[in-house]
Structure P
Amino acid sequence: MQGLVNRSIQNFLSDTFGEEVWRDIAQRSSIPEEGFEAMLGYDEAVTDTLIEAACTRLNRGRLDLLEDLGAYLTTREAVRRLLRYGGRDFVDFLRSLNELQGRTQMALDYLHLPELFLLEGEKDHFALEVRAAQPGWGAVLAGLVRAMADDYGALALIELIDPAPDGTERLSLRLLDHSHSRGRAFELSHAVGGAG
């Protein structure tokens, strides 16, 4: 699993900040410049070292960097399509997050995403619990959900709140406007890669 996670972080850093920055971060992390093989397993400590080196090099906080990573992931069309299969509007998408781990494992059985639990509160108020072995997934999800709100054309206030005593990371979500802007086009039958 960690190979795909680490490769995603590498791609985010290279695409967002450039190859020179990636090479510097790799050197600081004692990682080969060519980076990670997505299908290989790596110790979770390598991921932590990589994130720490990126934060130091970029002078960014860990949670901010991880939120940006989450938003970046939605720019990958295959990831966006997987997420958009969750529903025709943003609320349907939120409700589908409980099933994201299972849907992902159907396609990538070696990838073990955190468990997600959506709790519905008063009208248009939600809480998302993120249960993962490694901390930081809550920030990744905050960036991802924020970007998907934009994708659906919804206006939402999304905040990472203090973790629960057991370490469960939590997001507070408040939907302010279901159709704030025109969402990005999405067709279920459109093939990934442009042919359709």
Structure Q
Amino acid sequence: MSTVFSEEQRDCLQELINVAMGLASDKLARFLNTFVHLQVPAIELVNSAQIPAQFEARYSHTEAALVSQGFLGNDGLRGEAIVLYQLDNAHRIAALLGYDTDSASELEMLTDISSILTTTFLNGLADQIDNSLSYSAPRVLSSRQNNVSEALQETAFHWELALKVDISYQLVDHSFNCDMLLLIPGEAVLNIQKILDRILEEY
């Protein structure tokens, strides 16, 4: 992670994210009615302008989906959460859930899964830091017919920093991998640092 965070702050944030992702994993398992194993998510704070290039190679040769959901909390905590995953993975999940194969159902499925991952994770994170969040409706920014890199560039342009959370879910019958990005303004990072320092002082 960037040196914006000290080693102690980074470790504290990693633990908070681990707990929040555990909650998201449990809710996804209940939603899919199957066992979900979650690997420890890797986190990294980067300049948002670097995001399109970092994901271009991973998603350039496959059909991919990009779903966005804005969030707003107390103490200047705000931003935009983006979930990216390959459509092949999404189709496997759709089969578990019994969605139809038409494009309208696919969009519904993409927003449903992304909303579960995003809101459960962020609520779990907010609860640990005594905050509360409100959300905009999730929207699909890119799917099979669009370029993911271009969609990311247009979205990331409005934000200074991005907290990358690399997520890997292992389901019973197959793997489901996705990336989560939290696009946040610079002042939000300063507020997060203060929150982490407060937690460290308490413990």
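All of the numbers you see were taken from the coordinates with simple rules; none came from a lab. Because the structure is a prediction, the values reported are computed rather than measured. Cβ atoms are built from the backbone, for glycine too; each structure is taken alone.
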Per mean projected area of the Cα convex hull in nm², the highest-valued of structures P, Q:
P
Out of P, Q, which one gives 19.9 for mean count of other Cβ atoms within 10 Å over residues 4-11 as computed from the coordinates?
P
Per relative contact order in percent (Cα under 8 Å, 6 or more apart), the highest-valued of structures P, Q
Q
Rg and Dmax of the Cα atoms in Å, for residues 68-107 alone from the coordinates reads 14.8, 43; which among P, Q:
Q
